[in-house]
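Next up, some structures in structure tokens.
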Structure P
Amino acid sequence: DNLCREPRGTSDFLAIARQYHAVMIDSVPVMLASERNEAKRFILLIDVLYDNHCRLVISADGPPDALYQVSGGREAFEFERTASRLIEMQSREYNEACERRR
């Protein structure tokens with residue numbers, strides 16, 4: 001939760017992805033329209049972890065496709081991709097690929 005509530009950017013998330021081959025995130029809340037900035041940071045975090053082949057263990061207040069409760073708009077569209085990536089990151093294939101690429 002604090003990871004995306006604080007002002008962080010790509011370089012911060014890249015530092016995490018380069019330092020750790022696996023990341024655990026606890027208590028990801030369902031985000032509302034009023035949490036647009038937090039949602040954007042979460043999207044960026046997942047993109048960076050995904051692109052750097054990091055394993056991800058996550059606990060959240062809902063399934064991936066329900067973590068951003070906004071319909072329409074750019075962030076909602078981007079979050080659809082994030083939800084898809086979160087689902088893929090749970091797969092055996094993704095985790096095996098992470099092992100080979102890191």
Structure Q
Amino acid sequence: EGDVFEGLRKRLRGGKGTIRKRKSDYLTYAIIDAIVDMYFTIMEQIGADIESLQDRIMDNPKPESVQSLHLLRQDVILLKKSVWPLRELVNNFQRIES
């Protein structure tokens with residue numbers, strides 16, 4: 001949670017490391033990398049939620065579990081919709097490079 005770009009800002013403000021010494025393409029890479037890291041964190045949390053829900057359903061199935069499953073499914077759909085434009089952006093960069 002929090003600001004996905006805070007670490008990047010600190011690196012820029014500090015003036016240390018590769019980020020200040022490289023060209024703008026490296027900054028673009030660093031931005032995309034921060035976003036991808038955030039998505040992995042979200043996916044790990046969703047995975048943990050799925051395991052927890054699965055355990056609850058197997059131990060004691062209840063109608064509330066169906067609603068929890070539905071909400072979790074919506075989270076996965078939202079994540080997919082959020083990731084798709086980033087995938088397209090990366091593909092465009094790859095085409096430019098080749």
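If you work out relative contact order in percent (Cα under 8 Å, 6 or more apart) for P, Q, which one comes out largest? Don't jump to the answer; show the numbers that get you there.
On the way: P: 31; Q: 22.
If we compare relative contact order in percent (Cα under 8 Å, 6 or more apart) over P, Q, the biggest value is for P.
If we compute mean count of other Cβ atoms within 10 Å over residues 9-16 for structures P, Q, which one ends up with the highest value? If you can, show how the numbers build up before the last one.
Numbers: P: 13.8; Q: 11.2.
Greatest value across P, Q: structure P.
Comparing structures P, Q by FRET efficiency 1/(1 + (r/R0)^6) of positions 25 and 57 (r between Cβ atoms, R0 = 30 Å, to 0.05), which one has the largest value?
Working: P: 1.00; Q: 0.05.
Once FRET efficiency 1/(1 + (r/R0)^6) of positions 25 and 57 (r between Cβ atoms, R0 = 30 Å, to 0.05) is worked out for each structure, P has the highest.
One of P, Q was used to compute helix-only ellipticity at 222 nm (-39500 (n - 2.57) for each DSSP H run of 4 or more, over all residues; to 500), and the result was -16500. Which label is that? Can you show the working numbers first?
Working: P: -16500; Q: -29500.
Clearly, the read-out refers to P.
For the read-out Kirkwood radius over Cα pairs in Å, a value of 16.3 was computed from one structure; give its label from P, Q. Working shown, then result.
On the way: P: 13.7; Q: 16.3.
Value 16.3 for Kirkwood radius over Cα pairs in Å corresponds to Q out of P, Q.
Out of P, Q, which has the highest value for mean count of other Cβ atoms within 10 Å over residues 49-56?
Values: P: 18.5; Q: 12.9.
Sorting by mean count of other Cβ atoms within 10 Å over residues 49-56 in descending order puts P first.
All of the numbers you see were taken from the coordinates with simple rules; none came from a lab. Worth saying up front: this structure is predicted, and the values here are computed from it rather than measured. Cβ atoms are built from the backbone, for glycine too; each structure is taken alone.
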